[in-house]
Structure P
Amino acid sequence: MAETLALQRALAALVLDPEGAAFEEDPVGFARGQGLPEAHAEAFGRFPGGLAAYRELARLSLVDPIETMFPVTKALLEREGAWEGCIDAFLQTRCVGSRHYRDIAPAFLGWLAETEWGMATWPFLLELAHAELLEVLVARFPDGILPEGLQETPHPGDRLVLDPATQVVAYRHAVHRTSETDPVPEARPTHLLAYRDAEGRAQLMDLTPAAAALLVEAQGRSIREAAQALGLADLPLPLLEELRIRGAIAGFMPA
């Protein structure tokens, strides 16, 4: 059992540690450095090509979902010559604990949030990555069971029911205005409504701070009460009806 665990640790180091590439220069020395017994170390020396291919394929399987989910983040860091260093730092922490492919990208975002990697240089980095993953999660969010008796037209005494995929988020940067060719966002407070349209595509809509606050508050109390609590003189009923038509709001029901 001890030898099996040592072999597993050595293979993890081969794949996840940046210095695992040193294996190609001295496979046997690499294996010895991982504490493997001599017989296993010599086996590393007999199959360097197969193990090198294993390293490359395993790393690709971990990096591919990150590159797919965070194309603008990748473009930014590649432009700055920091993408490979970011990926190496992430993999070396071994923080992907799930067996599921779908959990790799959220683990990467969680690592950025926990470590604040790159934030000193790019203070918007976490928000940028969050907005990119948010669009994917909203588009793929499973359908939920909605309350019965939802109405299509809002009234002042109603509360609103968001579609299960809808999210109201706030950032310090306009990260939704970035692209792979222009990945640096403007520094300005931004409130967004992330929702899924009738075709199942994720949409990001700019909101005023007041509208964003109302969408949050009016889920637990009537639209009238929420507006009064926020100091709003007018009830934005046309906006709420438009958001229902767009798919962001599932409907309305008496508070």
Structure Q
Amino acid sequence: MLTSSVMSRRESMQTVLLSLMLAGLMLWISCEHAQHGESPDEARKRMVEKQIIARGIKDERVIGAMLKVPRHLFIPQKYYHYAYSDSPVPIGYGQTISQPYIVALMTEELNLSSTDKVLEIGTGSGYQAAILAELAKEVYTIEIIEPLAREAEDRLKKLGYDNIKVKAGDGYLGWPEYAPFDRIIVTCAPTEIPKPLVDQLKEGGVMVIPVGSAGFQYLYRVKKVMGEMETEKIVPVSFVPLTGPHAK
């Protein structure tokens, strides 16, 4: 089991630093993006070619999903021109939509099949859930910030995703009503792997999860074998922390 401790002061500092970094990043991106003047479809194709395929994503189904899902519809309209840039984008409530490459990498690491039942922790705006829904049979996604959950649910329904179920709640606890899950993906970082998620992962199932405190996070691929977790460290990452009364 991976353990660490996070102080509330450190979390507050992380939020401030993230805001400052995003402000600078957005200024740089706006200059870079203005050079292209593309339609959303053209920008999405360029995103996949330059950010996804060029960085080594090989799963054709993942690439197809990234080409299909309209990322710009999952962010606030005032940030549309950042939608296909190589960065996270603010979605409100101190949250962000992940960098496109990270979405593709985490999805590829899940090694999804069309019959899989997937649990996602951290719905955000619903973009990752939409990518998952293109590849799996059922997606169950939990968001602790209720307005984000309701907005994502409405957005996903309008886009025709009838294989996604959204819940406003504490992701640390998972969704036992629909367990076990073939795959679990966590898009916010706990400091240790939550035991309820381990319990709800099917034998032989895979979880992809960032773990660690602010500034010391790694993305892990976790496989459940004979009830035990086999972990593989993938890449260093930076995610917003997992929050809630049970978060560690």
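Taken together, the values in this text are just the output of simple stated rules run on the coordinates, not laboratory data. This one's a predicted model, so the numbers in the text were calculated from it and none came from an experiment. Cβ atoms are built from the backbone, for glycine too; each structure is taken alone.
Here FRET efficiency 1/(1 + (r/R0)^6) of positions 58 and 162 (r between Cβ atoms, R0 = 41 Å, to 0.05) was calculated and came to 0.90; which of the structures P, Q was it taken from?
Working: P: 0.55; Q: 0.90.
Structure Q accounts for this read-out.
Which structure, out of P, Q, was helix-only ellipticity at 222 nm (-39500 (n - 2.57) for each DSSP H run of 4 or more, over all residues; to 500) derived from, given a value of -10500?
On the way: P: -15000; Q: -10500.
Derived from the structure labelled Q.
A value of 17.1, 53 was derived for Rg and Dmax of the Cα atoms in Å; which structure in P, Q was it taken from? Provide the component values of the computation, followed by the final result.
Numbers: P: 24.4, 79; Q: 17.1, 53.
Of the options listed, only Q reproduces it.
Compute distance in nm of label points 7 Å out along Cα→Cβ at positions 42 and 202 for each of P, Q and report the one that scores greatest.
Details: P: 5.3; Q: 4.4.
Largest value of distance in nm of label points 7 Å out along Cα→Cβ at positions 42 and 202: P.
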